[in-house]
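**Q** There are structures below to look over.
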Structure P
Amino acid sequence: MSMAFPTSGALRVFAPAKVNLFLHVTGRLANGYHTLDSLVAFSRDIGDVVSITPAERFRFSVDGPFAPLFSDEDRDGGLSSSNLCVRAALALADATDLAPDVHIHLTKNLPQAAGLGGGSADAAAVVRGLLSLWGVPERFEGLANLLKDLGADVPACYFGEPVQLQGIGDVLTPAPALPKMPVVLVNPLIPCPTPQVFSTWHATQPTPSMPQTLPAMLADRDEFIAYLLAQRNDLTGAARQVVPSISEVLNALLAQPGCLLARLSGSGASCFGLFEQRDQAISAAESLQALKPEWWSASGTF
């Protein structure tokens, strides 16, 4: 992901939205964790922004459309903040034996706990930015464990490239090249707690899915869409029970001109639609925002 130094002197890092193009639940471990199989892609232009500036002491702040959802402590906090960005900065400082004398500012454009990997992407952006600022190699010894300890999605978000995610999120396999696709992301802004989704899924006594072997090539758009249509998100039915308006979101996406596929992403309430043309995606996001102003929607590409 790109980083740049604007005239203000801050290092800016883009934290892209993560899209689970399919998500299969393959089992459950003795410790209660679920094993998954998912093809993950990242938006090129929908996401949060992390800015890092050298400072006399550590500070974290946040603005943006979803900043009000942060606690007072996390909106303008220091070392005691529980925010994942702060945890990432302090963990990296400890691992590299460097003082975290920086001001980290997060512009929060993505809804929280939405199945878009926002918090994980923010933490990964903090790590990438600090490594660049401090001149530490991008793959220094201990990085893999640090990322994994921050959260299951953080390693995939750190690299920000299409990847097949398996196990509990700890087994990453680079995906073949994917076609550039217009995408619309929609969230009804209704909480959809992951534990409740999984407990609802278990109540149906499901048969776990078998892990997928990805095709060697997925760069052709028609073949890519055909492949995705043969997959699914195993948690969709459970999530719909927890948040019934997910069905309305999916139907609204499918009703938009040019929508090739609509699906739930992850275990949150966020859904995505893939479109034929960029202008169709832009128009769809605008139409959905006008139709349902209480929803969040955005258009972009991956």
Structure Q
Amino acid sequence: MRKGTIRDITHFALWYFNKACNYDCEYCFGHQKSEDKSVGRFTPEEIAKGFNNTGKIWWIGISGGEPFLYQKLTQIVNELTKKHFIHIDTNLSCNIDRFIEEIVPDRIVYMNCAFHVAEVEKRGRVDEFIKNVLSLRENGFSTIISLVTYPSILGRLDKYIGLFKSYGLTVQPKVFRGIYKKGLLRHKYPRSYTAKERELIEEYLVDSVSRLGLYSSPTYKGMICSAGKNFIRIYPDGSVRRCLGDSTPLGNIFEGTLQLMEKPLPCKARFCKCLFLSRIGIIENQPNRMGEFERMIHLNDAP
């Protein structure tokens, strides 16, 4: 993807694409093995038509679950990238050869390759994960390699940062936000990180939004935000909400009933649950971090 292009994109969608996942990460909100019945309800052509009919050019983030468990994902991406831009969140555990062969990387903003330490170790797939990242890079795809800083794996953070660095790859820690159970005690993160743990994590953070998230969950309540107008959250059945923290319904994009808000409105959420929103410049009077975001996206590009 040509550098600088993302700064021209004005409409964003995060699509909770599917629910099934082949991993069982302790920190994940879902551990569903069977697929949601609404996945596959619309054809790739109908999905693309839903976005095309808005008359906007979209940056569409596809996440799950594990999107690559759905066999028609490559077909869907092929249709969407005729007009729009895509990023995909994946654990890279599935075969991606067909995706690499058929998808032109120019309209893939990035592949967010999540290195889930405990699950990858348990399956003995560390080398396979790195091989897949390198294959994506060699074929022109930008990659963000994320690693959740779950308390029980912090002792291996230095090890894996160093391992990926030996391949010319940068790992970006993803600050854990949630409850960590240790015995009978429940610890809330990120506030429960010790000063030493924060120092360790912060050494490897590459952007200001991640640093912000290391100390607290950002809050924009009452601030004017374009979520609902320039940003939407899509669910597997095509239904649309304003964002992850505001469930205001906006119709169904694949049924042709999407109604974007006419103007930005105050944020209703106590805390912002999606750091993506902090990066794309849609919250009034907040720094525009798109340039910083773009630098993150291209850290692992081929020299």
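Derivation of every value follows stated rules applied to the coordinates shown; laboratory data play no part. Bear in mind the structure is a predicted one, so any value in this text is a computation, not a measurement. Cβ atoms are built from the backbone, for glycine too; each structure is taken alone.
**Q** Out of P, Q, which one gives 22 for relative contact order in percent (Cα under 8 Å, 6 or more apart) as computed from the coordinates?
**A** On the way: P: 22; Q: 19.
For relative contact order in percent (Cα under 8 Å, 6 or more apart), the value 22 is produced by structure P.
**Q** Additional query: Using helix-only ellipticity at 222 nm (-39500 (n - 2.57) for each DSSP H run of 4 or more, over all residues; to 500) as the calculated read-out, with -9500 as its value, let me know the right label among P, Q.
**A** Source structure for this number: P.
**Q** Follow-up. Could you figure out which one of P, Q the value 2.2 for distance in nm of label points 7 Å out along Cα→Cβ at positions 109 and 197 was computed from?
**A** Working: P: 2.2; Q: 3.0.
Comparing all candidates, it corresponds to P.
**Q** Here Rg and Dmax of the Cα atoms in Å has been calculated and equals 18.7, 53, so which of P, Q was it run on?
**A** This figure was derived from Q.
**Q** The value 2.5 for distance in nm of label points 7 Å out along Cα→Cβ at positions 69 and 101 was derived from one model only; which of P, Q is it? Show your work: numbers first, answer last.
**A** Details: P: 3.5; Q: 2.5.
That value comes from structure Q.
**Q** Which one of P, Q has FRET efficiency 1/(1 + (r/R0)^6) of positions 189 and 277 (r between Cβ atoms, R0 = 25 Å, to 0.05), as calculated from the coordinates, equal to 0.80?
**A** Working through the options, I get structure Q.
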